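Each value in this text was obtained by applying a stated rule to the coordinates, not by laboratory testing. Values in this document were obtained by computation on a predicted structure and should not be read as measured data. Cβ atoms are built from the backbone, for glycine too; each structure is taken alone.
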Structure I
Amino acid sequence: MRTTSLLGGFILCSLLTAAPALAIGPVDGEFGAVWWANDFTVTEGGPGASASGDAPGYRVELWLFQRFGFHAAAYSSDLGDVGVDSSDYLNVDVLWRAFSPSDNNYLAIGAGWEQMDLATIGLDGDTQGPRAVLEGRVGLLGPVYFYGLGSYLPALDDAKSIDPALGEFRDMTGYELDAGVAWTILPFLSMRAGYRTQAIEYTRGGYVPLPGEPAQMDGEVDSSGYVAGLAFRF
């Protein structure tokens, strides 16, 4: 099942759950959609190969008392134009604002879980693992603010290759960086523009090497590009 489809159902449940809370307590948040104009690059044992993976992304964020937060997002690198499976990224986080003088000035830390479908590079099934998160905003001028989010994935699951002859993917780690500028156009609507990158590093081994080929190879998958979109605030 595609990660984006999973998040679609999740977002709907999140909004339905949030609706009664809005009427009785200090809950605020936003649901946003962006267009991620990303390039998908694989580097392993030589020069990297790259293709355009432009695709939509989605995110939902809820805050209680401007202190305790919940965040979920889904992004994709759509490689259908070159006849290759897409790569999907789904994450869910719990956050705490360690410093929060105002809604648009805060620093939050958190932990979560990320699941990725990387059949693009030959993984048989998904890989997943915990992530540490740092998120913040800095007010710039009136309704304009700078936003940033970084995450580190220290230990993703090993994964076998779709083709046994290609071995398996081991020692997988990753990170995510997303930063830019947002503008609250109306009390219930904001827009943003920025840059996002998601990278996974791994070691591929367990295959029978060809003459002169190493017994294992280090590789990296990188999806990077500009994002722009809208968010509905509540």
Structure II
Amino acid sequence: MRLWIRLAVLCCLAATPALAVGPIDGEVNALWWVNDTDVDTPGGSASGDGDAPGLRAEMWLFGRYGIRAAQFSSDVDEFGIDDSNDYTSVDLLWKAFAPTEHNFVAVGAGYEEMDLGLLGLDGDTWSTRLAVEGRVGFIGAVYGYLQGAYLPTIDDTSSVVPTVEFEDMDGYEYEMGVSWKFAPFVSLRAGYRETSIDFTQTDGLTDFDGTAESTGFVAGLGVHF
């Protein structure tokens, strides 16, 4: 719950200056991620439906400098351990190529906090992010988009089992889809999203290389300011 509170506060802070400062624009999206989660562990593989809500907010200054915050979850109750993986991220972005509002490529860096309970991790872990975003305008207020990030340095952490450690962790995520701004301040979007984490699980004697993936369709409603 504390992750949702952080994002709600961020959205409010972002929207306040936008009312008074012309060069600022942005949007807040309430989303639903229909995802399947697959986890490989030394005890075998497990799969489950992880459908859960998501939230993303972004703000652009002078049409070129941006900040984006997001929170997504894969909420699974079939695994018999902690019932969710939670991902919360913040990125700073710069539009390296931007001929129009809905035709641009942006790059940036950020931070992501992860609660990977489905792997049996003892507490949260984190990583830096290398982020990219691109949009291509179609007809009128319709555009295609791609958002992605590489997580090169996920912090090593321990398991709920005292003798087990998680090492050499990295990952990536991406989302691609279409957005339609059907009213001046409201839009709909639909797409496909994937988050993948690779890791080495070790007990000091043997190593196991595994992956945790959550993939599926995402849809939502956006409010623009």
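Some notes on this structure:
- Test item: FRET efficiency 1/(1 + (r/R0)^6) of positions 28 and 124 (r between Cβ atoms, R0 = 41 Å, to 0.05) calculated as 0.50, pick one of I, II: I
- For distance in nm of label points 7 Å out along Cα→Cβ at positions 60 and 76 computed as 1.8, the structure of I, II it came from: I
- Structures I, II, by distance in nm of label points 7 Å out along Cα→Cβ at positions 52 and 212: label with the highest value: I
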